[in-house]
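Scrolling down, you'll hit the structures one after another.
We did not get these values from a lab; they are worked out from the coordinates using the rules stated. Treat the numbers as computed from the prediction; the structure is a model and nothing was measured. Cβ atoms are built from the backbone, for glycine too; each structure is taken alone.
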Structure 1
Amino acid sequence: MMLPGFSRVRSGFTLLEAMIASIILGLALTSVIAVASQCMRYLTDIRRTARSSQVLQQKMEDIRLLSWSQLQVLPGTFTDPSDTNRVYAGTITQTAFDSYNGTTTMMKVTLTVTWTNQVYRALTNSLSTLVSNGGLNKYIF
């Protein structure tokens, strides 16, 4: 029995309301997935940049162990032995930094590593050091 003055109220959503809610939910989920995808690419770039710094540091430590004569015949490129996917390509640049009586006494060695990120953009990282003939003590004193 219905009370006078009250009409029957139907509960639930209409088809139009359900479609609008679905569209809004779809847009929200799409934007969340797009942000998550961008974050994953960003994290991959950060990891590869950190790994390139490790590759540079390892190669620089190898170079610091070389004698002056070994340094003179150093190849112009290098790769990381543990880089099985060949992600990183390295170059070695040597320039005379200081000379005495026409003889180079100090070399500037610059290592550069290049790699391509997920959107095919080339990125680089580099590290430089000075190496002297006979060590720094011979150079300074």
Structure 2
Amino acid sequence: MIVAVVDGLGGGIGAQMVSELRGTLPEDVEIWALGTNAVATANMIKAGARRGVSGENAICYTLRSVDLITGPLGIVLANSMMGELTPKAAEATASSPAVKVLLPIDICGVEIVGTKKEPLSHLIKKLAARIAAIVRDR
């Protein structure tokens, strides 16, 4: 199974996600870093991602090969992450048949009603636990 972590800017959230996933998922699950830029990708690789790609075309192309996509909510919103997540990359992410497990953080000006505001570290632990359950059930 291949889990894609998509992030941009400095890749800080993605790096935290990769680190938590690496400690939670079985070793045979591959974690791939899909960064909107090389810095984000490099930080996710340092955190334990097995492979990494950077930029719009690489993200769109690589999403065809993954089983699960994760990242902040903004990865399905055009022009999020201060414009780094292009409309084409957001569409490729949202349109992918892969399962998507997203962090409900409102850094993109979108609020999800019904979610409880929690520290990012708590949300990432919950996200990793949910992804581990999905991996176990496959």
Structure 3
Amino acid sequence: MKLKIAVIDGQGGGIGEQIIRKLRKSLPEDTEIVALGTNSIATSTMMKAGANRGATGENAIVLNVPKVNCIMGTIGIITANAMMGELTPKMAEAIASSPAKKILLPLNMENIEVVGINHDPLPHLIDNLINNIQKNS
């Protein structure tokens, strides 16, 4: 079965962009990567990084997350009102409820701190994310 990965990001899409670039270098060419942005700038940035398809907004995220094997992004994508309010409660619920495996970067957000993790720089965290998907695909 062909691996289908959704990368979800908001604001400028920079984290999603980095994830997609590394996925493209590390996974088989037939891996389908879907860029799901909370806004059009994030989606556009992720598309330029090499996603196969992209969609923007609440309905696009709610509709697509049940259709993928794996969801990637920051821990904020399962938190209502994250990304300065761009990630709606409906998006967070759909992502968290999706049967897809979620591989999330443990970046601390306002008023939420994940304990028991290393505070590695973002590039190292993304490398760990890529290694995780390679082991499990």
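When distance in nm of label points 7 Å out along Cα→Cβ at positions 12 and 52 is compared over structures 1, 2, 3, which one is greatest? Could you put the intermediate results ahead of the total?
Numbers: 1: 6.0; 2: 1.7; 3: 2.9.
When distance in nm of label points 7 Å out along Cα→Cβ at positions 12 and 52 is computed for each of 1, 2, 3, structure 1 gives the biggest number.
Matching task: 2.8 is the computed value of distance in nm of label points 7 Å out along Cα→Cβ at positions 28 and 60. Pick the structure from 1, 2, 3.
Working: 1: 4.9; 2: 3.5; 3: 2.8.
Among 1, 2, 3, the structure yielding 2.8 for distance in nm of label points 7 Å out along Cα→Cβ at positions 28 and 60 is 3.
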